[in-house]
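Enquirer: Below: a set of structures, written as structure tokens.
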Structure I
Amino acid sequence: MPTFDSILVTGNQTINQNLHVNGNETVGLDLQVNGNQTIAGHLQINGSSSLTNNLGVGGVIDAGDSVKAATRIMALNQPTLPAALPVVQQLLYYNPGVLNQPGLVLTGTSGNQYVLFIDDSGGTPNLAIQMI
């Protein structure tokens, strides 16, 4: 397998098998990998990135705009209950009204989309839902 200190691609790059990067990878526009991609360091994408299958991240995904998933975004670690007793709260429902409300967007069984967010305007945090 050839080894290079650096590779400069001025057009598009398509990899039909696997790509392994032992350091960092910076993508200025688009990178399409049809196999697997392994990056030991950091991945920075200045344009857009599309994944057909899975993205495994051992750390944090930091997105300046949106992270979209066709099915689920999951936290694999099991939560730990705090030592204190829970305070009974309610789920607050807001009719549509705030455009581009930040939060977790989920699709309901009817096909409508909803955004989940925390409303702590009353001093006590409540889980809130708003139809988009």
Structure II
Amino acid sequence: MKTYHNEHVTVVTECGVHLLQQTWVGIPSSENFRDGSLATIALARRHQIKRWRIDLRQLRVFNPVDLHWFIQHCLNQSNSGWPRKARIAIILNDLNQFGKMGSDLIIRAIMAENSDLACRYFLDNDDTQHWLMLDE
């Protein structure tokens, strides 16, 4: 079930397994990045997301200003409402170092705020799904 979409991000939730899947493409404008991020955080809180799959394979680059905004404004909202021991999986293609660098900034900030979260990078979708669905 698609629950949010703009030109650069699609967000789908699977409420039965508390999974949110976020797929980024291209080079998001600041407006699309911020709207997509706020919608994602709202959906994560509403559906008590425990598993978050972020697919960056089609992303070209995030704007560093938008990453800073996300860390400063969104993480405080999201970390306080996440269930303990939530999992975040990030799928990259091995050539996209810009996506990896941006993800690293966000992951470090998330882990500093909530050490109960588990985060991992993947190159393969099947491995990602398997890891996300592991029981605590």
Structure III
Amino acid sequence: MAEAVKKVEKTDEEWRQLLTPEQYYIMREKGTERAFTGALVNNHEDGIYRCGACGAELFTSDTKFESGSGWPSFWTTVTPDAVELHEDRSHGMRRVEATCSTCGAHLGHVFPDGPRPTGQRFCINSASLSFEKKK
């Protein structure tokens, strides 16, 4: 049986102190950065992409691909339980929201137009991620 994810819980004020205003807007208020503006869109180094709020491992560089969408895109998560998926009916659309399983931070959305083997595109805001270069 898989080990349960240890949850990180903080008050809004604690998150505001920990995150930049842009990160807070995106990760706590479900905002979106403008396409092609994120620091990690064109990152091609080997390593781990972590949650920008709590540091949990979310994606690896070997699952990142060029989607042309303007946001870092991945075809799968580092482990099946790293990211939680939720129905999102905001803005008159029907989408699947991706959040960090550990702290609940909004990461982006998942679309069914990615490459094989999953066919998924985890379209993630750079501001929701930190990157740890492989040693």
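Each value in this text was obtained by applying a stated rule to the coordinates, not by laboratory testing. Predicted model only: the values in this text are computed from it and were never measured.
Enquirer: Supply the structure label, taken from I, II, III, corresponding to Rg/Rh (Cα atoms, Kirkwood Rh) with the calculated value 1.08. Walk me through the intermediate numbers first.
Expert: Values: I: 1.08; II: 0.91; III: 0.94.
Label of the source structure: I.
Enquirer: Here helix-only ellipticity at 222 nm (-39500 (n - 2.57) for each DSSP H run of 4 or more, over all residues; to 500) was calculated and came to -3000; which of the structures I, II, III was it taken from?
Expert: Numbers: I: 0; II: -12000; III: -3000.
Traced to structure III.
Enquirer: For relative contact order in percent (Cα under 8 Å, 6 or more apart), find whichever of I, II, III sits highest and give me its label.
Expert: On the way: I: 14; II: 22; III: 28.
For this comparison of relative contact order in percent (Cα under 8 Å, 6 or more apart), the top structure is III.
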